[in-house]
Structure P
Amino acid sequence: MNYKVIPSPCYVLDEVAFRKNLELIRSVKDRAGVEIILAFKAFAMWSVFPIVREYIPYSTASSLAEARLAFEEMGSPAHTYGPAYTDREFPEIMNCSSHITFNSLQQFERFYPQTQFNNISCGLRINPEYSEVETNLYNPCAPGSRLGIVSELLGTELPAGVEGLHFHTLCESTSYDLEKTLRVVEEKFGKFFQQIKWLNMGGGHLMTSVGYDVEHLINLLKVFKAKYPHLQLILEPGSAFAWQTGALVSSVVDIVENKGIKTAMLDVSFACHMPDCLEMPYKPSIVGATDAVVGKPTYRMGGNSCLSGDFYGDWSFENDLKIGDRIVFEDMIHYTMVKTTMFNGVSHPSIGIWTKNDEFQLIREFGYEDFKNRMS
């Protein structure tokens, strides 16, 4: 990928890497005999849905907007789960969904009657109260979690009309984390398995990452499916689809120094365009840079919003940075575009594709009208 020909700032999807992930995901789907669907919460770049459909036909939505995107752009009804549905939005959600999962018994009792005439399969989100995720911000099973129904609230029999159960406990996790979770789910909710048609194992299955034990995942799913052959098993990863498939290209616009700390001021923002770096937090990789090395030119990266904490660091480079140098953040396609804001009115990165023909294709630019129209 020739970063010099890409406008700055810009998110760039690498089509070849993207297709490689899709091939692996389809292989797991076929070999394990399960359904794997794309979670828009991590990746909703609808301009490449035609590519996705070559491998995977279905998707999962967490809101009316995502459900419409599934129906209109993915070309298939969504598997929808929302933490809380409203009377205003639910009729349209039904029009765009094949499956709807409810977060509470109250929500199910309130909205289920409307679904009976719409050929929709309804389910409940369960909370096994077990997760290997250590960061509470991303842990849906943290004490007091608002997500999912704990086992003691379900009694001995599911409400009439419930056809599926849905759990989500993982975040960029391994198949061994799933194995541990399945033991707990089976122990707490296995008594309901004969009453349902499908079991949705949620997202967080990072099967396209280096070192992920794909064979263990496939075997785990096969063994579970053999035990409950009547169940359709569903996985809905998001990050796995777009893992290591592209970058956020930015540029140095100034260099400031304070108390011996040099900060490269960029035309992108951590707070607005890379929020997970601050939320998780985690330090992204930069092309041509390393962690700080004594004696090498070392810089903190500064975002272009006025939030004081809009920075991350430190990285070392072979040479001193200068204004105009490209700073390329790797692996910035999943959970980036879907979480961006226009705080401060800072320029929003463009969106492009580095195609399989080794060419850059600009998909979308953003400007003042995009900012203005969001404000009122």
Structure Q
Amino acid sequence: MFESFIVPEELKPSDPRFGVGPSLVPESYIQSLLETGKSVLGNSHRKPAVKNLCKEIQEGLTKYFNLPNGYEVCLTNGGATFLFDMMGLGLVEKSSVHFTCGEFSTKWYKSHKMIPWINAEQRSVEFGEGINPEVVSGHDMICCTLNETSTGVMLNNLPTNKPEDVLLAIDATSGAGQIPVDMSLVDVYFFSPQKVFASEGGFAVCILSPAAIARAEKVWNTERYIPEIMSFKQLIDNSRKNQTYNTPSVSTLFLLNEQVKKMNQLGEETVVKMAKEKADHIYNWAMAKPYLNCYIQDEKFRSLSVATIDLDDKYVAADLTKVLRAQNVVLDIDSYRKLGRNQFRISLFHNITLEDVKKLTTIIDLAIESIK
């Protein structure tokens, strides 16, 4: 359908990477890594070069999120999905309740549902709708997703009436750093760094409140079987030493630290403001064009980090994304594969500029309006 469309030179974005993960890693970070030479890569993660890197990440995230006293930043291999199972085994006492609205929040629920000695309950809405977590009697952990990567739905409210013996856990993978949260209300806040924090996958940050740390110790001291690789005791103990339990990807740590430093230069308030400017542009654009529509109908649930925009069925989004990829102008704005919608899914992560977002929307308009 768009085979003859050529993107004008003046509209080409400064970087073609608009995907929601892995995200845009600035080339300057790669250059900085090269300049470390032999001093970081290839060093033991039990030695100062890498431990100091971990410490800098932990201190940087503590500052960025303005964490309350007693909260600890833990670092682990395996990614956020790995933590789904790890939390079920090591933090849930008897029962967890899951508020689901897409592929990844549902995956978290299913991981707990498979553990025979805990009860997992699901409170769900249709994909494309939003749902905020609530206290549900009989459950000692509330599980919710800050930003549903598959659909572009974000949370906008957290419970303030949570009992002390109930933990609130948030998968913040594609929203951490860009969707604001009152961390004093949260006990477990975790994310993979390959989204807003511009690093690589297979790794996770897990921020724990004093209550979550106490719960981890309590569960560990029961007779429950917990593999060492999934032990919160190991996670906490090693993180307190500024290291990971098993060998990490040092380049992942380095890239994460570069992004944390960059975002701390601005501060969370400014980063969120920049995100809102990009989100406003995308959603206003979609509402102004007769061939586009915001997939998330309820405005308050529209994400500040992942925008999903439906396209009129007269045009095939996949055909356009294929042409744009072939020209290396715009990469990875396809709809989430399991969603099966004729739509664009566009990253608004921090390293993507407002100017490039505006160029992207102009390119899409030009392509669609060129079809007779």
Structure R
Amino acid sequence: MSKGNEITRRGFMTRVGQGLVAANVTGMLLKDASAQLVVPEPPGKKLGWAIVGLGSLSIHQILPAFAQCEKSKVVALVSGHPDKAAKLALRYGVNQKNIYNYQNYDSLKDNPEVDIIYIVLPNGMHCEYTVRGLQAGKHVLSEKPMANTPAECQQMIDAGRKANRKLMVAYRCRYEPYNQEAIRVARSNELGKTKVILADAGFNMSDPNQWRLKKDLAGGGSLMDIGIYALQAARYLTGEEPAEVNAMMYSTPGDPRFKEVEEAINFQLRFPSGILANCTSSYGYAWQSHYRVVKSEGWLEMDPATAYSGLRMRVHQGNMIEEKDLPVVDHFAAEMEHMSGCVMENKEPLTPGEEGLRDLTIMKALYEAAKTGRTVKL
């Protein structure tokens, strides 16, 4: 052995000691890591879901969300496009025999695998397919807005009661942590009393052939589709129902997109406590998803407030602005899990049919206020 490679007793003991220390440190780290590791429980019973309508929302948001569900699984698809349905069935492990179309939709009543139906169709079709789904003995989750008119909403509610089945409206923001925290702060006295709520929702509708621009399918324009987020925010942040409303509408003259429905609407809500809400909705400007709750001693702001991801919350009090860092969840998984839990435990959903009816009643009043130029009392 050469002099350079010779290992002395002292050197050997030093290296052994370092090795023992390293081993102890590694063991401690592994012990700490194992203590922090939470192994999820095996999945229990999952309720079977049928997705009705395989458009962009279903393909890009709802179907992928089932991977994060513990109580819900997709077992059936309903579509007017058999090729699309077949491909999605292969992707998500849906039995080909559980592919339905709009003609044999009612035969879902004979499929015990399906517990809940999720209606993801144009607004004007929500009522018919919800009522038929309830009559087939299934629970129903309907996309928002619930329907085109308050009368259709009531028809859906009555059908649910008659069938003794649950009906929920897919207000996904009510089921995610940022909006839930905003509700808690807004309704508390942490920043003093709420005085004003500002809410903006909109985007640039580029496709003039979109079904959302057809009144019979959409029920209305930007208010029905995106403005409902601003209306919902004003309602759930106050925990109150508006006593009276004002509104103004505008559509760019000659714009082919707005032959049947409004481009933009600005509206005001007065709540019984004295809180005022100023809201905007448009299909004609850059994407907006924002609200601010102005209180006597500070303010809370969400921007974006209602996007599928990337939500941000800031709270201002004194000379400090704090940005909240809250858990991130899949909005669609959260709402479906809530619905499945309500069915399993026989509980009323947080956003039942009555919640959708309230929004449609207010939106009807907003359209009346915009057309007449008068304040409408509710």
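Laboratory data are not the source of any read-out in this text; all were calculated from the coordinates shown. Here the structure is a predicted model, which means the values were calculated and not measured. Cβ atoms are built from the backbone, for glycine too; each structure is taken alone.
Here are the numbers for this structure:
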item: Highest-scoring label, criterion being distance in nm of label points 7 Å out along Cα→Cβ at positions 172 and 316, among P, Q, R; result: Q
item: Answer label among P, Q, R for the case where Rg/Rh (Cα atoms, Kirkwood Rh), for residues 236-355 alone, calculated from the coordinates, equals 1.02; result: R
